[in-house]
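Read through the structures below before going on.
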Structure P
């Protein structure tokens, strides 16, 4: 797969990944925005409102009918964290030209993305329709409540808040329910205008069309869109103390989340090492947490770990009977100490490397995964292929993993204590 980078006007750029291996193709547009409490909810709502209607397709039904006529082209929105920034945008999946004939679907797909980003449906007074805003506010409240009602996700989110106090990364991407009421059409229109003038779009195309043809379509539709953009930013801060917090909820299980941070600030250098360390520690069913804490000692129902590479953060989580909380926490910390002491068996090492190698090979099996990989790196200012990244990960040594484990410090512990009032499993 060949990557070509082209400018699209003076503000945007195109990542063109040529491949004829897929029946479907993908075109996405993404840009960075500040991760700020007063903006994240408006950003999410603007994406949702755009999909409810545009100038050319005033209702969601008309927009969906148009997409169906384009051989069931699908469009999804993107709203996620990247370090201490937020990534916003849209992605379209559509059939390649050789399957539909003529000029193909690319011109229409570009037009749809331009409609979503540049021409949302507004009232004659130039504001978002009040009834649509209220509907999306209800949807946002429901989404926030759904996250809160997921005990495992809630415990992990609260752990991140304790782990990164005062940092944008700690903010919930959907915001807080009590802030939804203050959103109104005027505030949304002001936020839309700000994004129009600030965004620096990164387009990513995965398919068989020539790069110059894709760039020409994008230039015609997006010339003059955006501005200087929001620079990528992330803060690496370890802290000196471990913060602990506990809440009680009417569940049958307890949910424990442990947050680790590193004092090493060269994130790009340690990233592949952290990936391997996490895989060994709790990233798979062959990990130490799963095999030793869950299976051998039967201390918990679930035990695993995840990482946030751009922040140098590792979070371990488990679900157990509340009375097993203390012994489970100590067992989880003990497994990290084993890694720091070099206690990594040949079986554990080979299983981790084999799983990671297979996982990175599978990126090239999906246009969406390919686009996500390259777009994320482009937004961070990094140019690296899937193969180059996989080689970096598979080139990690045992000594590097051991050394990094010695630079991961427990800095947050959150426990969601089940009161025992619920009779069913709460996973």
Structure Q
């Protein structure tokens, strides 16, 4: 199903709570601790205080400044400054949340206490975990934490983002950039393809003799036709190799910059390895991950199915059809916040409807999106049939330009809401 621009705008602007507000026990008070200060965690902390100011809310986050992943691909392609990705927690504090700049290192579900690296012990009545993702070092043979200094993943925005940008800037014209995209699941399903597009744009404009090779462990990916149409139109310097064509990378050698697939070897001048991922380490420490490395949750409350009184939101959660995105994390956080307040007051959370709109930018003035609506079903979140869709495949340049502007507008809106 294709979406008209006004329909996409509705999905982008609506909140999960406006569609299905769980029953709230306004008089209930208690202690809620939130681990992780990204789009999920910071949203959840603020939403709790907004719904019931009498609840004590503590946000634990190891970084004094948040660096956003959405639009970080533009930083890699020298289209954007890293400063535009960084946000302080002043707005979160002004909302009444206690922000503790520290790392959560352990959770005792029986005692309901979070321990931190500094030695603090923080008791809770309900714990919301938004730990994001960690790389599975060694999940791709040859790729460990040391290898990431030579073949950056740049899948957590910050120094890795800048490292990959510097490598592209230092590469001689005529060089080969190789990107390795993993199998699902991972943070931001269309992210590798947006990155390939924007690096291809950088090469086209700055180093036109250079080429980009995208080696993929999948045959099908998010927004595939939209990306492939963009590549055909804009980037003859970009080659995508699918799983069935031999694109799955089976090992890398950072000393020689060689990517090995089942069909052959490719020597890169600049290499970007997006490795397999799992929920952030604190989730496993809390006993909230299953054998997949991710966190199973109740789709109505986001409470862990493994640990009572612990909720998991954002990229770490197993959310069924709902993808791992910043928009999804923000929506899940609002539903979770309302559910926690209802549960603190022995109320009954209502079944929610959650939204996700994911924008991608394939070049300056070239954007498109996919949107979906989700509901609980069979213990997961499932698509609401007929409620979502993608940008038109054959859209004119004016609509692509409009969607690129909408993408920027969405980023400015969500970061102002969460951190402003």
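Taking semi-axes √(5λ) of the Cα gyration tensor in Å from the coordinates of each of P, Q, which one would give 39, 27, 19? This value belongs to structure P.
Among the shown structures P, Q, from which was the value -13500 of helix-only ellipticity at 222 nm (-39500 (n - 2.57) for each DSSP H run of 4 or more, over all residues; to 500) calculated? It would help to have the intermediate numbers written out before the result.
Numbers: P: -13500; Q: -9000.
The read-out comes from structure P.
Among candidates P, Q, the computation of FRET efficiency 1/(1 + (r/R0)^6) of positions 34 and 106 (r between Cβ atoms, R0 = 25 Å, to 0.05) that gave 0.20 used structure P. Each of the structures P, Q was assessed by distance in nm of label points 7 Å out along Cα→Cβ at positions 58 and 186; the largest value belongs to Q.
No value in this document is a laboratory result; all are computed from the given coordinates. Since we're looking at a predicted model, the values are computed, not measured. Cβ atoms are built from the backbone, for glycine too; each structure is taken alone.
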